[in-house]
Structures are given as structure tokens and as C-alpha cells.
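Multiple structures follow.
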Structure 1
Amino acid sequence: MKLVARCLCLCGLLISLTGCGFQLRGESATVGQSLNQAAIALVSVESHSEMVRAVNQALTAANAQLVSREEAVWVLHLDREAFQQRNLSLTVQARAAEIELTLSIRFSLSRGENILIDNRAVQISRQMLNDPGNVVGKFEELQLLKSEMRRDLAERLVQQVDHSLQS
């Protein structure tokens, strides 16, 4: 009897998790329908930046075909990424206790002379607690957060491109 109750409880939990839209971090269920095998060239001012690598990975995950500019049907232009950091709260010693991090990038999508998306900005924000006594640890945490934010921002950018192509 207890085994049946546990199984029913587990099934109910799994059904509620799938019903609420839960998905594992880094997994995207809706991206890639319009990008499937679309020939896209990625053009950026900073061609070897971490952001360009993150967008390349997100486009590849969406089944887009990355090609040279001459072979491309669509050209995705990326501007420089902009990173901002501001204090949300201060400690008694007037040091930052909580910090808001914002990463943004502007992009355009064109097909030949036709511009589908012109100079649209995408941004993502995170908050982190600051411990002035642990400078090295917070620096490492900041670098990890920036990396995660780039990946999330690239996925959001690809979602917007995919949605624009569906429209």
C-alpha cells in the first residue's frame, strides 16, 4: 500500500513539474523551428569574443547552418557587448553588499538589402551578494556569472531571431 502511495505521489510530482514548464538549465524547447538549416552568417566587430562564441553555440544548438557571408541567406550583425555593474545596497562601512550585473548587446538581422531586425537591444540582468572580505572568491564568482549571462543572452538573442523568422 505504501509503495502505491509513493508511486502516485512521485507521478503527481513529475506531472506538476512538466505542467509548470520546468526545464533543465541550458535546455531550450522552442528555439530552432525556423532556424532549422537556415544559412546564417555571423558578423561582429569583435569576431573572436566570448559573446560571438556563445552566439555561435546557440545558433548551432538551434540547427542553424553557419556559413560565410557570401553563402549566407541571413546575416546576423552583432555589436559590442556592454557590461554594467551597479550597487543595489551598501554595508555599514559603505561598501557594496549587493550588486546588479547587466549584460546587453545590439544586433541586426538582414537578408540581402532587406533588414528584418534593425539595431535591437537584448539584455539580461543578475544580482549577486558581495563580500568585501573575499575579493578573490567574488572575482571568480563574477567571472562565472558573466559566462552564464553570455550564454543566456545568446540564447535569448537566438530566440528573438527565430521568432522574427517565424513571423
Structure 2
Amino acid sequence: MITGFQLRVARGILGITREELGSSVNLNPITIKKLENKTKNLDYLNCLAKTMHQLSEYFIKNNILFHSNNTISLNIHIKQENLEKELLTRFQFKAARIATRLSQEKLGKLIGLSQSTIYDFEQKSNIEFISCKKLEFMNLIPFFVKNGIIFSNYLTVTLTEDPQVLLSKEK
């Protein structure tokens, strides 16, 4: 079973359009749009079992794994010598932004970065670490954690709560 969070993040991480995904799994792009827009982060997609299976198989073939209804992982190896404690990978950062359902511009305003910096982060490869002089990562990770997003490793993102709901309460 796939949740709204997992579908949005998986497609976003792979950088594919609804049309490309639809063509790959024999699903109308309008249906994909409805599934993405109408399914809350932690709710399962409301679709046929066959459709759910086709989506799952497509993402697995593209190294996206769903260990539970609130987790998404990238099935790629990162060399140990590349690991740095307080940094986020592009995968983690982009998945977390998509989970918040914030635009690059809105997230930038909340964390004190320009939209162009966030855009640059999201153009990296999934296993690259993001960094810039202005950003203090010890503030970024707590921002996501406060909004229900945790990072158990460099290629996994888990929602403890729906960040969209938590962010709407802050307004």
C-alpha cells in the first residue's frame, strides 16, 4: 500500500512527470494528479489493487522502497567515507520539502534561504549532501523534526505526524 506522501515523494525524487509515470504504469496522468492532490500524507491511495501494485512495482524497479506507510527509502549504497553526521542528502531534503507540501519559495522563507539556493540543493544527485555557507544544518534538521519528519539514515525519511497539518497549526 502506498500513501499520498510516498507517491508525491517518489515521483518528485525520480524527477518524472505525471505523464511519464502514467505511461509507465498505464494510468491516466489526471488520475495520478487526483491521487496526489486528494490523498493526505499518511492516508493510503484510494485506487484499485492492480493500480497500487503497478505503482509499487514501478517504484521498486527505480530503487524506491516503502518499508511502512510513513517511510520512504532510496535503495542505493552510499560509501561509508562519504558520510557526515549533521548533513542531509538531497534525497532527504527534497523528500522532507515535498512532505511539507511547501513550495521552494515558502520553505526558503521559513528557514532563511533563497528559493534559488533550495532549487540548487534539489538539482544535486540523490546521494549528494547539501550545504551552503548561510545554512546551519543544526537548525534545519530540528525544523523538519518539529514538523513530524525524521531521518533514520541518509536515504530514509519517515513521517511521525503529517507535517502539512503541523505547519498549518503554526500559522
Structure 3
Amino acid sequence: MTEVTVSKETVFKGKIMEVEVHQVEAKGGPAVREIVQHGPAVCLVVKRDNGNFIFIKQFRKAVERVVFEVCAGNCDPGEPEIESAKRELTEETGFVADKICPLGTIYPGVGYCTERIEVFYAEVSRQGATNFDLDEDIETLEVSREEMDNLIRAGKIQDGKTLAAWALFEKVVG
């Protein structure tokens, strides 16, 4: 149950991803696979010392709307995932992790994308200044566990990494 890549060509090279077209030999014969090459990323389920959780809202051009999400971002080249997670947490929310631990790994688009997201759980109590990227416009939100569960039930949370991270949190941390 494998495919052999016969050839590949990079057809697009952007700031955070590349698109390759692979000619492969599949079970039924020759086939084409379009692959988005994307570096590693991190996301965090963040719990405050008061028991509430920190999430963010930001406009996402791909879906043309504001999206409710966990704190997340790409790893810098050579940066260990846990350091990326700590950095993204502070950049996007201003919080500093008192405790941080891995929850698991997700691949959000295995049919076409190499992106791997390491999911972390962080506990926080101290908030300082945020340090957004120049093109980021992020709103920080605080919600209770019950509110989060209600948002999910109501279909208000549609971001895949957020749903997967919450599910890992529920199963691993509880």
C-alpha cells in the first residue's frame, strides 16, 4: 500500500509553503499528486489559573471570515517545537507558560499537505504584552470549559486544529 514517486516539480514557492506536482505509480497505474510542502507548526490549549481557557479570533483570508482558534503558529527554522509553542503563546496572547506539555501530533490535511502540528497544553497565570506579526490582527478571548463545549455543540468552532487540540486535551488531560 505505497506509491512510488516517478518525478516531481515545484510549481509554486511562497513564504510559508511550496506546491509540488508528483507523478506517481499507484496501485491502478500512473497518477498525479499535488502536494503542499509546509513546515512544522504548533498549537496550544491554554488554561488560566482561574480555570478558564484562552483562545484567539482572527480574520482568515482563505475562508473570508473571523475564526475562533487555539493559539498557533509556524515553527521558525531549526526551532524546537516546545520553544515555538512558548513563543507563539506570548506573541499572540501575552501570556507566559507556567507549565507546558505535549498532547500529541496532528496532520490537518494528509491528502495534500505535509503540515504537521504539535499540540501542547499550557497553564498560565501571568499576562504581559503581545508581540503580533505586522500582518496579524488578533483578539484574545477567555471562555469557560462549559462555554467551549457549547460553542462546539452549536457548530461555532470550525477550525480543524482547534477541534483536534480540544479533543486531545479532553482525552489526555481531562
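For percent of Cα pairs over 25 Å apart, find whichever of 1, 2, 3 sits highest and give me its label.
Working: 1: 47; 2: 30; 3: 38.
With respect to percent of Cα pairs over 25 Å apart, the highest-scoring structure among 1, 2, 3 is 1.
Comparing distance in nm of label points 7 Å out along Cα→Cβ at positions 104 and 128 across 1, 2, 3, which is largest? Let's see the in-between values first.
Working: 1: 2.0; 2: 1.3; 3: 3.3.
Evaluating distance in nm of label points 7 Å out along Cα→Cβ at positions 104 and 128 on every structure, the highest lands on 3.
Suppose helix-only ellipticity at 222 nm (-39500 (n - 2.57) for each DSSP H run of 4 or more, over all residues; to 500) works out to -6000; of 1, 2, 3, which structure was it derived from?
Attributed to the structure labelled 3.
Assuming 3.9 is distance in nm of label points 7 Å out along Cα→Cβ at positions 48 and 96 as calculated from a single structure, say which of 1, 2, 3 it is. Write out the running numbers ahead of the final one.
Working: 1: 2.9; 2: 3.9; 3: 1.9.
Going through each structure in turn, the value belongs to 2.
Laboratory data are not the source of any read-out in this text; all were calculated from the coordinates shown. Because the structure is a prediction, the values reported are computed rather than measured. Cβ atoms are built from the backbone, for glycine too; each structure is taken alone.
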